[in-house]
Structures are given as C-alpha cells and as structure tokens.
Structure 1
Amino acid sequence: VVEKRPSERMERTRSREASCEDAVASVCRQEHEVRQRVAELAKDVALLQAAKRDLLCREAEACLQQEAERRFRQFEEFLHERTEASIGELEQSFRTSQQRCDAVLEKADSCTGELLKFRSEMVANLQGLEDAAVECESEIWR
C-alpha cells in the first residue's frame with residue numbers, strides 16, 4: 001500500500017466533507033420543499049373542505065327550498081279545497097235561504113191578495129151599510 005501524502009488525505013477529507021455538506025444541503029432543500037408542499041397541500045385540503053361544505057350547504061338549501069315549495073303547494077291545495085267546500089256550503093245555505101224567502105214572498109203575495117179581496121168585500125159591505133143607513137134615515141124623515 002502506497003502511503004499518501006497528508007495533503008492528499010486532507011484534500012480527500014475536505015472533498016468528502018464538501019460532498020457531505022452538499023448532501024446535507026440537498027437533503028435540507030428537499031426537506032424544505034417537502035414542507036412547502038405539505039403546507040400547499042394542507043391549504044388545498046382546507047380549500048377543498050370549504051368548497052365541499054359550501055356545496056353541501058347549497059344542496060341542503062336547495063333541498064329545503066324544494067321541501068318548502070312542496071309543502072306550500074300542499075297548503076295551497078288544502079286551502080283551495082277548503083275554500084271551495086266553504087263556498088259550496090255557503091251557496092247551499094244561500095239557496096235554502098233563497099227558497100225560504102221565495103216561499104215567504106209567495107205566501108205574503110197570497111195573503112195580500114186575500115186581504116185585498118177581503119178589503120174590497122168590506123168596502124162593499126160598508127158601502128151597502130151606508131146606503132142602507134141613508135135609506136133608513138130618509139124613510140124615517142119622510
């Protein structure tokens with residue numbers, strides 16, 4: 001084995017140390033890059049989670065809106081049915097009341113006719129009595 005000079009050994013040692021320093025620097029750069037990438041990925045995950053949360057909220061809002069619209073339509077249908085039923089009941093009550101009023105008016109017209117006939121008979125009777133009274137008086141005075 002050939003003995004190497006101390007300067008060669010030192011050079012080699014320095015060369016190895018420089019090589020190790022380069023390797024350490026390279027590892028440090030890679031570690032720094034990995035940490036940056038981890039931070040970027042964490043930021044991306046946070047953005048994705050926020051986007052997912054927003055999407056879920058919009059979907060939930062749309063679902064709730066559809067349910068509210070469905071219930072509102074059901075309520076409108078129920079209200080329309082109840083209104084129609086109430087109007088039908090009112091119209092039936094009105095028809096019944098109208099029929100009663102018509103019957104009362106017919107009876108009143110009939111009674112009015114009878115009263116007018118009775119009045120005419122009474123007026124004729126009174127006229128007959130007055131005529132008889134006048135005749136009696138004239139007979140008495142004669």
Structure 2
Amino acid sequence: MLIQAENIFPWDNQEIFCEACRQLQLKRERGLVGDVAFLDRSLVDPIAFAEVAQCPISDSIYQDINNANYEQDVFFLQMLPEYRTDAQRKDSPDQAVAVSRQLREVYVRLGFRLIDVPLFSNNELKSKNMRLQFILGHAV
C-alpha cells in the first residue's frame with residue numbers, strides 16, 4: 001500500500017499511520033549520504049507503534065530492517081520527564097511511556113544491543129550537552 005497523503009495522524013487511522021511512518025523512514029534513509037548517519041527514528045518505530053495500537057503492519061518491514069544495514073548498537077535515550085501534549089503529540093504521558101517501552105522491547109527482540117543514554121541533569125541544555133558527549137564517547 002503506497003501512502004501519498006500528508007498530515008496522517010495516529011488518532012485518525014493507526015494502521016495507515018504506521019505504514020506512512022514506514023514509507024517516510026525508507027525515503028529518508030534512501031537519501032542519506034556518507035558512511036555514518038545518526039538517526040532519531042528507524043524502521044523499528046512503526047513496529048512498536050503498531051504493537052501498542054494492536055494493529056497489523058506489513059511483514060515486509062522486517063526485510064526492510066534487514067536491508068537497512070543498521071549498526072547493532074542502538075543509543076536509546078531516556079524519555080524526558082516533562083512530556084507535554086501538543087498539536088502533534090496527542091498521546092497521554094502513559095501512552096508515550098507505553099510506546100517507549102515497546103520500542104525498547106522491539107529493538108531487543110530484533111537483536112539490537114541497547115546503549116542507554118541517561119538524562120544526566122534536570123537542566124535541559126546541560127543534559128543535551130552531556131548526552132551528546134556520552135554518545136560521541138561511545139560511537140568512536
């Protein structure tokens with residue numbers, strides 16, 4: 001199923017949203033250049049979204065993941081304590097936690113090794129800098 005519409009949201013149709021996420025991620029990854037790229041999303045995300053929503057997702061996503069040539073080590077960032085809903089994030093804090101937990105479970109189930117990246121600080125700027133240094137220190 002090829003999704004061509006924009007502004008597809010999970011609260012409209014979770015199954016179509018998950019497929020749109022898969023297609024968008026494939027498009028983004030095909031456009032990458034260079035030997036190394038850090039992604040804030042992957043093809044694993046739509047699987048977790050679908051599982052939390054209890055909706056089907058195309059089995060082809062597993063082949064897409066195999067073809068993606070992802071590193072086995074995945075930096076997994078601890079969720080920010082001040083989750084807020086907005087126009088794009090309508091999930092409740094409990095739903096956001098459920099998605100985060102499911103992402104973790106799916107990565108592990110698919111054989112990835114998680115490197116947990118802590119918050120380090122309640123100060124947002126300090127935390128961002130410390131997280132960056134942590135990731136760079138582990139990426140070399």
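Consider the structures 1, 2: one of them gives 1.00 for FRET efficiency 1/(1 + (r/R0)^6) of positions 38 and 126 (r between Cβ atoms, R0 = 41 Å, to 0.05) as calculated from the coordinates. Say which.
Only structure 2 yields this read-out.
Given a value of -15500 for helix-only ellipticity at 222 nm (-39500 (n - 2.57) for each DSSP H run of 4 or more, over all residues; to 500), calculated from one of 1, 2, which structure does it belong to? Write out the running numbers ahead of the final one.
On the way: 1: -37000; 2: -15500.
Computing helix-only ellipticity at 222 nm (-39500 (n - 2.57) for each DSSP H run of 4 or more, over all residues; to 500) on every structure in 1, 2 gives -15500 only for 2.
When FRET efficiency 1/(1 + (r/R0)^6) of positions 70 and 110 (r between Cβ atoms, R0 = 41 Å, to 0.05) is calculated for each of the structures 1, 2, which structure yields the highest value?
Numbers: 1: 0.10; 2: 1.00.
Greatest value across 1, 2: structure 2.
When mean projected area of the Cα convex hull in nm² is computed for each of 1, 2, which one produces 19.5?
Clearly, the read-out refers to 1.
One of 1, 2 was used to compute distance in nm of label points 7 Å out along Cα→Cβ at positions 62 and 94, and the answer was 4.7. Which one was it?
Numbers: 1: 4.7; 2: 3.2.
It must be structure 1, since only it matches.
Each reported figure results from applying straightforward, stated rules to the coordinates on display, with no laboratory input. Source: prediction; values computed, not measured. Cβ atoms are built from the backbone, for glycine too; each structure is taken alone.
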